[in-house]
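S.K.: Presented below are the structures under discussion, each in the form of structure tokens.
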Structure 1
Amino acid sequence: MAKVLVLYYSTYGHIETMANAVAEGARAAGATVDVKRVPETVPDDIAAKAHFKLNQPAPIATVAELEHYDAIIVGAPTRYGRMVSQMAAFLDQTGSLWARGALNGKVGGAFTSTATQHGGQEATLFSIITNLLHFGMTIVGLPYSYQGQMSLDEIVGGSPYGATTIAGGKGERQPSEIDLGGARHQGELIARTAIKLFG
């Protein structure tokens, strides 16, 4: 059975919610799924004052365990049109995996959250995907087989490059059912791909 890791960083809980939806989709496809987060790099007192969501139940991932998964789906919010430094710092520690080709041929994907509709969702997805391509991974996005992302009836996230959500300038908007549906769909597609490749 294919093993899938949903690896995320979430400041205020939006990406955490999306990560759990991605995991639901991957499990529905028949994969074994773990949801883990990367370490917080902001000092605890500063994070608490900024109202970071510090009580997330997902365990902290280690770089060494990445090679034990058939698929890795990376989720991180945007900072100025690229992935947050917490996720970048974690991925920057994977040099030994890269040198050994430990992730070559595995399946990867990305999802993100921005404050606004035009706050850099696709650029952030590409910043994550670029790392995964350097690892030699096969990328699966969110194709238009998920038509919810094409809705004009409400504000929606979604991109052919990965599932997304829009949090609002103060984090007041939670992922909508359409956004979560996109996350589930992408998780399912990635898991199905991993199952085809790895059983």
Structure 2
Amino acid sequence: MDNSEYERKYSAKGLKFIAGVDEVGRGPLAGPVVCAAVIMPTEDIIAGVTDSKKLSAKKREELAVIIREKAIACSVFEISEKEIDEINILQAVKKCMTGAVAGLKVKPDIVLVDGLNIGLPFNAEYIIKGDLKSYTIGCASIVAKVYRDNLMTEKAKEFPEYGFDKHKGYGTKAHIDRIKEIGPCSLHRKTFIKNFWAK
């Protein structure tokens, strides 16, 4: 599949700095939501870039290093589990994507965004399954996924009883059973676990 169609379209219009932005961690029961924004050179496409969920952890790690090396600009932003509980996940994703784009050292001419139009405050095109269809969104997806996975693996050392290194905070049966057994920790999103932990 050719995933540089959107980038070529905007390059043909004379736009030079095309950013992709994606979030990781919308659905987990614990940990932050993380967004990455990247501006990549369109004449030097990295082979193998696609939706991060379709890649092995090893391949994601390898590609994330190359993406960061080749990127014209790269920014990662996160919103904590506490703030997600306070403002809700949709508002958290909006704030996270906005923060990631604002953190780019080069101002983008256009931002390609994975998903539905959530009304971000910059010139954007929203692409359903954008991490598959857009090269720059795919790059952002990989950077965000690797960043968050590594973060949750580190948090597993602080909270070893939950197995965050294995499920990264997602609602696996083992994770839910553990919350039911011993209760949540400070990393858990209280609004996400209220259906089975109401204490």
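S.K.: Among the shown structures 1, 2, from which was the value 4.5 of distance in nm of label points 7 Å out along Cα→Cβ at positions 73 and 161 calculated?
M.R.: 2
S.K.: With helix-only ellipticity at 222 nm (-39500 (n - 2.57) for each DSSP H run of 4 or more, over all residues; to 500) derived from the coordinates and found to be -11000, which of 1, 2 does the value describe?
M.R.: Traced to structure 1.
S.K.: Something else: Hey, mean count of other Cβ atoms within 10 Å over residues 49-56 derived from one of 1, 2 reads 12.0; which structure?
M.R.: Source structure for this number: 1.
S.K.: Mean count of other Cβ atoms within 10 Å over residues 57-64 computed as 13.1: which structure among 1, 2?
M.R.: Considering all the candidates, the number was obtained from 1.
S.K.: Another question, if that's okay. Where does the value 28, 13, 13 come from, among 1, 2, when semi-axes √(5λ) of the Cα gyration tensor in Å, for residues 89-168 alone is the thing being computed?
M.R.: 2
S.K.: Using FRET efficiency 1/(1 + (r/R0)^6) of positions 121 and 145 (r between Cβ atoms, R0 = 25 Å, to 0.05) as the calculated read-out, with 0.85 as its value, let me know the right label among 1, 2.
M.R.: It was calculated from structure 1.
We did not get these values from a lab; they are worked out from the coordinates using the rules stated. Values in this document were obtained by computation on a predicted structure and should not be read as measured data. Cβ atoms are built from the backbone, for glycine too; each structure is taken alone.
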